[in-house]
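Right after this note come the structures.
Since every read-out is calculated from the coordinates, none of them should be taken as a lab result. Note that the coordinates shown come from a computational prediction; the quantities given were computed from them, not determined experimentally. Cβ atoms are built from the backbone, for glycine too; each structure is taken alone.
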Structure P
């Protein structure tokens, strides 16, 4: 049986451990990346001001389950705005930093939010990017990409039947320029914070949601026009109205 300690995963954990000696060594020199991403030529769709419902946090935590069966009824744009705000909305400013609903190592926020919209009132089906500062969606490609998304997600059919699929990418330089290779750990932690916020918000809204980590990286990156080097997809969450 293959030895865990010889695996690539173990090598990563060992190679990114932090010790007191590391604090006094020269760090890896990694150039930073821009803190925000924009698509200047994209058509922009304004989002409504988020109006979250009243909900008891502990009841929502107890009810949350991954749901993969969705009704064909579309989401409202107002609901989508609340979901986006819960995931990564701006809640305060600290100097040049825009603080958000989810924590991020060093307030560097390496995660970008994309959407595959299938059924949302007020939006044409297609692929979108969230422009956080102006609270707008940038339209990347218009059309029906359900089959492409399902194929990229290893044939998981609920990725095509959901009303919308959240796709998160990371821009590693934003975090690694400060934390070096150790920062790779933080990329996934940051994304998980965002995803859990979204899952709880979906439950509070009476919606169904399911996180997805199994997908073909190159195919998903290609679908959203990501190069897989400077920016790469790392996580998905499907959302829709409960189908049962």
Structure Q
């Protein structure tokens, strides 16, 4: 199993996705697109694609000119029946790849929040074994309109489109299910300056919220990661 991972920002990582991929003995190839690594010409030679999050928005082509090509690549993977996973920024890019509108700003969520599965979400294999409502870590300001032909899988009162599937197994997840408590701790250190400016009081809130939601969110996130890996066809 050969999985291409596109990283869009320093300090991000696979988190619980790496656990699930390692369990499947996947060969992981990471492309640091934001540092100028070349994206593959197409999906040949790969079984699946993961596109991670980032601080930029999904329309930041002026600063990150590779984004249009990345959108094309995501669509090429999905249209060739390969599994695709877009997390946060990755979900916004997957929506863009299928012609949907990206909405920049006005959709801020941060810290652990609850999401609700739709009826389609409850029935979808990506959420097998999960309750209809579960906590997960959120960190975003933007959102998207669901692509035409996609199936809406999850939402909440703050952001209508939290998860969708298009084609057989191309999933966009607005929330950071991959971010277990260890990764959130890492982000606290890596992005301490940003958090101090944008999320005052987070150092005090963090341990309280982690104790309340962290264990359940970690369990749900690892289940999602394993379920997505199970969609990969080799």
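Comparing FRET efficiency 1/(1 + (r/R0)^6) of positions 27 and 43 (r between Cβ atoms, R0 = 25 Å, to 0.05) across structures P, Q, the highest value is found for Q.
When volume of the Cα convex hull per residue in Å³ is calculated for each of the structures P, Q, the largest result comes from P.
Suppose you compute distance in nm of label points 7 Å out along Cα→Cβ at positions 83 and 147 for every structure in P, Q: which one lands on 1.8? Intermediate values should be presented prior to the final figure.
Numbers: P: 2.4; Q: 1.8.
The correct label is Q.
Just checking, which of P, Q has the largest value of relative contact order in percent (Cα under 8 Å, 6 or more apart)?
Across P, Q, relative contact order in percent (Cα under 8 Å, 6 or more apart) peaks for P.
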